[in-house]
Structure P
Amino acid sequence: MTRFHSFRLLPGQDLLDEIQQFVVARDIRAGVVLSAVGSLTHATLRLANHSSYSEFIGPFEIVAMTGTVSVHGSHLHIAISDGEGKTIGGHLVSGCAIYTTAEIVIAELMDVVYYREPCPLSGYNELVVKPR
């Protein structure tokens, strides 16, 4: 069974923090971002193969966002474009401020639970899927 959640974020809110608060408030144990559109005034991303964060001053359009969400931890990637269409993407972290809106749709998977556990191969907490 799948349940769908749709919500809108407002100017000034933090994209990742608000998504995670939404997930916790609704006790979503396994979910996937189906759609995310909107804009940012500021973006903070962890770029590929970097250990530190990069900051970008907008405005930006959110052109894509994908990933898994859970009360046990989420993993999201985002692509944003500037006024000239230049696009950059990376790992979504706190520090992405909504400009005008962000419209988010999450599919909640009711038969599994997503956990994050240390992985000796990657060095990160990685997805572990267990039956509900």
Structure Q
Amino acid sequence: MKETLKPGIKYEHKFVVPPSKMVPSLYPESEEFLAMPEVFATGFMVGFLEWACIMAVKPHIDWPNEQTVGTHIDVSHEAATPAGLEVTANVELIAVDGKKLSFKVEAHDGVDLISRGRHERFIINKDKFDARVKQKTI
């Protein structure tokens, strides 16, 4: 962690939603998902918010040796977004407690507010984390 990692860091992230991020693409193995509307999937929206938070803190950690992993998400999904619209995430780091990072997050699709809430991430050492995960497969 760098000394610059402090509450108040803000980041805006934009992404044009492709057809591959629609609900039926989330779990193509599921006939239930395949039958659902062609709108931005909540699971992909959560990933988009995580991406914005990663980008917000990346200059303030020893990337790629240090990275962050999501540990908690509490967000709404308030409006449906079709493919082709540009979504914008606005995130703010609101607390740093050791290696625990807390963010206020919000997203808009140019027409509607589509999400708001909180997200927590934890700073990890990539090599140590990978080694622990590998132990699960042995």
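For the read-out P(r) over Cα pairs in 10 Å bins from 0, in percent, a value of 13, 43, 32, 11, 0 was computed from one structure; give its label from P, Q.
Working: P: 13, 43, 32, 11, 0; Q: 12, 37, 30, 19, 2.
For P(r) over Cα pairs in 10 Å bins from 0, in percent, the value 13, 43, 32, 11, 0 is produced by structure P.
Work out the source of 2.2 here, i.e. which of P, Q gives that when distance in nm of label points 7 Å out along Cα→Cβ at positions 84 and 108 is computed. The correct label is Q. Looking at structures P, Q, which one was Cα extents along the principal axes in Å, for residues 52-115 alone calculated from, given that it came out as 43, 27, 17? Corresponding structure: P. A value of 31, 26, 15 for Cα extents along the principal axes in Å, for residues 36-75 alone, calculated from one of P, Q, originates in structure P. When distance in nm of label points 7 Å out along Cα→Cβ at positions 92 and 124 is computed for each of P, Q, the one that comes out at 2.9 is Q.
Source structure of the calculated read-out (helix-only ellipticity at 222 nm (-39500 (n - 2.57) for each DSSP H run of 4 or more, over all residues; to 500), -2500) within P, Q: P. Structures P, Q were shown, and mean count of other Cβ atoms within 10 Å over residues 20-27 at 17.1 was computed from Q. For the structures shown (P, Q), relative contact order in percent (Cα under 8 Å, 6 or more apart) is largest in P.
Just so you know, all these numbers are worked out from the coordinates, no wet-lab data involved. Quick caveat: nothing in here was measured; it's all calculated off a predicted structure. Cβ atoms are built from the backbone, for glycine too; each structure is taken alone.
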